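Listed below are the structures to be examined.
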Structure P
Amino acid sequence: MLTRTLSVAGLVCGCAAAPLAVAAQTPAAPATATAFATADNANPVLVSSDDWARMAEAGDRYPMFAAERVRVELEVRAAMHAGINVPQPRDLGGGITHEQHKANYKAIAGAGALYRLTGDRAYADFARDILLEYALLYPALGPHPAGRSSVKGRLFWQALNDSVWLVYASQGYDAIRDTLSVEHRRRIDDDVFRRMAAFLSEHNADYFDRIHNHATWATAGVGMTGYVLRDPDLVDRALRGTRLDGRGGFLRQIDLLFSPDGYYAEGPYYQRYALAPFVIFARAIERNEPERGIFRHRDGVLLKAVDGVLQASYGGLIIPINDAMPDKGLDSEEIVTGVAIAYAQTGDPGLLSIAGAQGRTLLSPDGLAI
């Protein structure tokens, strides 16, 4: 659990947020394990149907949550108007095909959330149709034709980006999976998600078992896929590594990549980047297997990591160390995600000042809590 209250002063006066007194904590209600107990259906498991219903009913009463829904609606509606485009991979990062596949995973995630929040089947159908195009494309792909990455992706020039695609697309798929016919579900399960999980964790096992932010994204994507597909073997591989001995995998990364106070081994800039897969996958674990106590692991080091990246800021920007981009700040999507998930777990009121300065939140139970 967090032990410090955070101040928004760093955003206003140009100083890093100072540690303050211990704040009263309001732990989130225990999650309910669902993933492996409901293998015979396709109900959402990353966010429960009840939580989606609560967000749909309450969201309009909260301006920040409502504004985020409008933002996502505009983005997804623009994608729907443009039409489905799932191109043959060709370009390096920043190129046309790279950016299109990146836009597609955002559209899948956004459309899935909007379907649950509005009940409009057009959003579910749109996400389904994108994924069916990937089910046609992905089985025929080999290594990406461009780039010098030591581990090439298939959709992208490096496997890292394939992992990011899987983290976000799995969330959108989870939200719509129960709307699909048995045949469509089978095709998307097998020809998109299982194939991508196998590519990352079997075909590139050494890469998957690394203690590094690229492997964090990979383990998160494979583990979340495991929950969505009701496949405990994939989840176990993600948590304990490909040899299932704990020398690799998500838990080992938590143990080795953070100091006891939550400082990340690769520095503040990469802490900002790596925060997303750590907390998103942890939230999925907590939702489906609360008995693991993932947010208590190593004395709550993942929650301390959210605090740590906020403390490693000055004037709202992440302190630029090593090869950091100097314009990355507390309003980056990864830190918005971290703040929302940490607040939902702790009830720390100091996080609300940061969220207020960020000016946006997530379309999730964590975002509704903010």
Structure Q
Amino acid sequence: MTRPIIGITMGDPAGNGPEITVKALARADLYDRCRPIVVGDAKMLEQARGFVGRPDIRIHRCEKVSDALFTPGTIDVFHLELIADVDKFELGKVSLEGGNAAFQCVRKVIQLAMDGEVDATCTNALNKEAMNKALEAAGGANSDGYTHFDGHTEIYATYTHTKKYTMMLAHHDLRVVHVSTHCSLREACDRVKKDRVLEVIEIAHQACKDMGIETPRVAVAGLNPHCGENGLFGTEEIQEITPAIQAAKAEGINAIGPIPPDSVFSEALGGWYDIVVCMYHDQGHIPLKTVGFVYDREKQAWKAVEGVNVTLGLPIIRTSVDHGTGFALAGKGTSNELSLVNAIDYGIRMANGRKN
């Protein structure tokens, strides 16, 4: 099978994205599974190479994907001239230059995927404040008139012209998708409607199929404690969630539930389900980050910061790290690259699944 080409954004250059990218792509075995190319400013990757102590890694500037070498020990960078002076660019701080750079990398990698030049995209973290300040300052001149985006997901939806999409978080075989994400909890409850729940069940089912799971088991979490106790603690399960599950079953989807939120994730970790449909942001994020983010008490340091963010429903593949920009860690060379490695692996898996 031909190794898929994975386009990787460098993230906000003021954060640790460039550093974890160098660390991840220093792994020679990754090149056995894919052909990675970074989209960003090559000067920032050269600087990051010094931070992580890998002077042996070559940074290869490319003007187009076909220029890439895809060779272990060399990091191909689709170079965008984004940072005027690397020596004067301040790490760990919100800036217009950094916010614009992060946005331009995302916009370019989407274009490459839509044009079929890369098989999947993988994003490092951007800073929403920096990006939106840059968009506002430019008056939308650098973004087809857009002056605000909530985050990566909305950028991808806009530039791929996608109306139906959702976020999936994954830690190995624990996967969750969301009916709603970035809104207040009060609004999230109002968004639990049959049509949207059914839509997310369908997207979750297809995502599992894309990953090679032939007969996905889709668990659907309830919204209320104990799934409402037959209306005692709320009626969303009766009026919206159960009808959506029944409609999904009528389509041939193995949708199971509603299942009480306080037990569904333990069951999923035990292998009962392939994916869990969650009703709101924190219902899915908390269990994923509890298992993926591990802090070592004795060493007073993070032992693992793992997790993958995947946008489902798009015509292209997008995976991402499940952590922030790491401004406090920028320039220290100590950031953990496992989340990016896992995100790249998910991109490979999904790209291969679509080819099949």
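What follows is calculated from the coordinates using simple rules that are stated; it is not laboratory data. For clarity, every value in this text was computed on a predicted model and none was experimentally measured. Cβ atoms are built from the backbone, for glycine too; each structure is taken alone.
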| request: Assign the value -17500, calculated as helix-only ellipticity at 222 nm (-39500 (n - 2.57) for each DSSP H run of 4 or more, over all residues; to 500), to the correct structure from P, Q. | output: P
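For mean count of other Cβ atoms within 10 Å over residues 115-122, the calculated result is 21.6, so let me know which of P, Q that is.
Corresponding structure: Q.
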| said: Once distance in nm of label points 7 Å out along Cα→Cβ at positions 187 and 299 is calculated for all of P, Q, which comes out largest? | reply: P
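Can you spot which of P, Q the value 0.94 was calculated from, given it is Rg/Rh (Cα atoms, Kirkwood Rh)?
So the calculation was done on P.
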| note | Structures P, Q compared on Kirkwood radius over Cα pairs in Å, for residues 163-234 alone: the greatest is Q
